[in-house]
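Bear in mind these aren't lab numbers, they're just calculated from the coordinates by the rules spelled out. In this text the structure is predicted, and so the values were computed from the model without any measurement. Cβ atoms are built from the backbone, for glycine too; each structure is taken alone.
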Structure P
Amino acid sequence: MKQITANVYTEDEFSVPPGYRGSNPSFVTTSEGIVMIDTPMLPTDAVKWRDDIAKRGEVRFIINTHHHIDHTTGNYFFPGIVVSHQVVKEMLAAPLSKIVASPESKKAAEASLGPVGFIRLMLKKLDPEGLHLLDEPYQVRPPTITFTEQLSLYVGGYTFECIHLSGHTLGHIGVYIPQEKVFFAGDNFTNASQPSLVQSLPLKWVESLKRIEAMDIDVVVPGHGKVCGKSEVREFRLFIQKCIGMVRKAIRQGMSKEEAADSISFEEFYPPVHHGSEMQRMNVSRLYEMLSEPGKGT
């Protein structure tokens, strides 16, 4: 756990390989309780966080930046009302193939595993000692308060501005605390690492990153990678734009989606959070699909 301001804490040591254990879960202490932003993916981490946070106050709210399991699996282990975009609620109730897109999830869907079965499959390697914590009645807790464009929570003298910022996913949000000038970016920004692009809206993503760059922010908490400032957000935007440019060039050259996926990799710019040649192919294929039809990439 890292204290980044007087009342804001995060864990950014284990969100990228080789020590990957999920995203960067965070929390804010206030005079009226705790507000969490995303939750630990590993059950053993989640129960340790729960016990430690309980010494500081009661968890009042959990804000999920998006629906992916490395940000939402731990919701179950904490009290508090879950808040996120309406799309997050819909996605967490959808079939596994809609919730997450990866080589592993494809295999899990073929084996007729639901979301909890897939989570167990992923954690079998990452957290074998915590698997028993996913036994019945475990379930992924969806949001019970949702919004579409913007929602403000006022807790203990702090404002949590939840802002819809499509990009990494359709229902992605950012969370801004003006009193601390801290912004929680989720996977719209992964510091010095390549996120999954498989459910992305690339052109909206660039616009969302520009909005973040224009905000009055001192500290940015990425979805993966080290806590930093806004200059790293700009570097990441340029990376996304470079990926878009590479795929657009392939489309102009008349390459098929399969040919583009065979010939393009983004690993030379940023190491991927989710490794594997198949993941790179899926990233390129998504951009090809979104950019090859007018209006689809937005």
Structure Q
Amino acid sequence: MDGVLKYRGQTISEADIRFVQQMIDSDPKISRRELSRRICLAWGWVQANGVVRDMVCRGLLLTLHREGRITLPPPRWACSGLIARRPDLVTIDQTPVIGTLSQLGVLEFKLVRRTPEEQLFNSLIAQHHYLGYTQPVGEHIKYLVCAAGRPLACLAWSSAARHLGPRDRFIGWNAEARRQNIRFIAYNLRFLLLPWVRVPHLASHILGRMAVRVSEDWTRIYHHPIYYLETFVDPARFRGTCYVAANWIMLGLTTGRGHNSTTNKKTQPVKQVLGYPLVKKFRQRMSEISA
């Protein structure tokens, strides 16, 4: 880790690392949370809605600490935090939902992040999604889709991967445009149709409804729109039929190396990359570079 460090699109210099350690040394009793907040403000790591990028910063601090570049103050809590904690499990009615889309009636799309229903969302993902629950880092939103008050599906959208060959070639942007405009992509981190819900075409219908509203909801929360959606599908498990039926585009395959890989060896399953442009001139908008 000589010279500079690249972390989630940010370049961290030796001077930056010294600055962090000096901040710790000047206030040895500082909490890790407060340290992260001060660094975010000093470096301008602030989202468009004014919220500091606390979890990104804390991830960087932990990386530097583990590599011996800084010495963090002791954690205030023995628990490693919300990211590692398994959600409290919630039991709900699992009576089969069988029928047609029209028989379901009106579908309600509930934004549940930072609401009392977020615990239910997290629990359903933890219990019924094959990848389990992982707390998203950075910008993200969560939806419960309900009919007649009963949850049918869960969707989570988060910040996108910074480097993704099939997507980057499809958009046609350069490295600087990607760095500036990656925030205009929302990644479909989780999509769960609850296992007792068996309604033909429901999954593709939900994806179509999502495409209409996700940018508006994102703009209200994070003060910038979304121009493009993306996701991964594991072809060993799924065919991605609902995405294709909702007019998503298959773009290619991942390398299987993962975003933290430092070698050319495959460490994860190779997945299909799918994308969905939300606006006609998405390539133009996402290739614009500000001075």
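For the reader, a short list of remarks on this structure follows.
- Source structure of the calculated read-out (FRET efficiency 1/(1 + (r/R0)^6) of positions 52 and 196 (r between Cβ atoms, R0 = 35 Å, to 0.05), 0.30) within P, Q: Q.
- Which of P, Q leads on Rg/Rh (Cα atoms, Kirkwood Rh), largest value: Q
- Ranking P, Q by distance in nm of label points 7 Å out along Cα→Cβ at positions 148 and 164, the structure that comes out highest: Q
- Source structure (of P, Q) for FRET efficiency 1/(1 + (r/R0)^6) of positions 236 and 252 (r between Cβ atoms, R0 = 25 Å, to 0.05), computed value 0.95: Q
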